[in-house]
Structure 1
Amino acid sequence: MEDFFRVGVIANTHGIRGEVKVFPTTDDISRFKKLKKVILDTKKEKLELEVVSCKFFKNMAILKFKDIDNINDIEKYKGMDLLVSRENAIPLEEDEYYIADLIDLKVIDEDDNEIGVLYDVMQTGANDVYVVNMNNGKELLLPNIDECILDVNIKDGYIRVHILEGLMD
């Protein structure tokens, strides 16, 4: 299981006092209001930053970090990921899963036949779509709806599905 989850990417600076515009990669941008600490992944090291303020502009979160008060101190981090640790992530509701925990799960049908492996989750407006690399080399798109996704078992490493008519065509 992943220890860290990406919640955003630093898109640009905002003003000259060290604030940054963050493109959210979480499904609920309001979660940034509750963030106290984030981890900046510089690709060479992971820096823990304390969030001192958060506001929103269009589809971006604007964050200010403790002890970063100058545009020159933060500008070099444009394009870098902001992460949260699993223990600092927003708690899940019942029947919710972290996408990172779904990736690489086996996908099986109702008769326990292995279909393939989940390798991506597309987030659409209506519902998520699970992207499966099938054992035959093809790709299968499964909507995350009750009629299609029957059981998700993170502990045992599988997703049991019902393949709706027309999805394999």
Structure 2
Amino acid sequence: MGLIGSLLATLFGDGRNVIRDTAEVFRENAEAGAQRGAGLQTATLAQFAAEFGQARSGWFDRAIDGLNRIPRPALAFGTVGLFVAAMVDPVWFASRMQGIALVPEPLWWLLGAIVSFYFGARQQAKGQEFQRSIAETVARTQVVQSNIAALRALEQGAGEAEAQTGPNPALDDWRRG
């Protein structure tokens, strides 16, 4: 092996690449960075699954969840119904509101507490479901990033292909129109 052969073996061969090792001091190895990123993402998803994973619910849980979905739409539609009733039959509406005016103040406080606790607990449950959806979104992030990179590469390749083949008057006319 001559001088050039031993120099090339020192730089590129024998299981060690001096140029690559030196370059990695200044610029991250993309493959190793991607492996670390995938490992971090896997660990994050495992933590989310352990934290927010929930067993499948039975028929009773589904029935209670169905009942829990009634109050908000009922309050919304009931309020709209009150507006409609006030416009259709103002006397009927006014007589009902006179009855509500007789409700004692402690009962209003009790109703306010019940509604606050109900919606607070509902907000907590929905917040946990939202956290699960965030975990699913994080899981799709890497796929979306690779798709965007592939689309940009295709777009750049199309521009290079156009530069190689020359201008296309029909395509230019279509873009302008």
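Quick check on the output: 0.75 is FRET efficiency 1/(1 + (r/R0)^6) of positions 3 and 147 (r between Cβ atoms, R0 = 41 Å, to 0.05), derived from one of 1, 2. Which one produced it? Don't skip to the end; give the middle numbers.
Details: 1: 0.75; 2: 0.25.
So the calculation was done on 1.
For the read-out helix-only ellipticity at 222 nm (-39500 (n - 2.57) for each DSSP H run of 4 or more, over all residues; to 500), a value of -29000 was computed from one structure; give its label from 1, 2. Present the calculation step by step, with values, prior to reporting the outcome.
Numbers: 1: -500; 2: -29000.
The value was obtained from structure 2.
Looking just at mean projected area of the Cα convex hull in nm², which of the labels 1, 2 belongs to the structure with the highest value? Show your work: numbers first, answer last.
Working: 1: 11.5; 2: 26.8.
Ranking 1, 2 on mean projected area of the Cα convex hull in nm², first place is 2.
Which structure, out of 1, 2, was distance in nm of label points 7 Å out along Cα→Cβ at positions 27 and 75 calculated from, if the result is 5.8? Kindly include the intermediate steps, with their values, before the conclusion.
On the way: 1: 3.9; 2: 5.8.
Among 1, 2, the structure yielding 5.8 for distance in nm of label points 7 Å out along Cα→Cβ at positions 27 and 75 is 2.
Read-outs throughout are calculated quantities, based only on the coordinates presented, and are distinct from any laboratory measurement. Since the model is a prediction, treat every value here as computed from it, not as a measurement. Cβ atoms are built from the backbone, for glycine too; each structure is taken alone.
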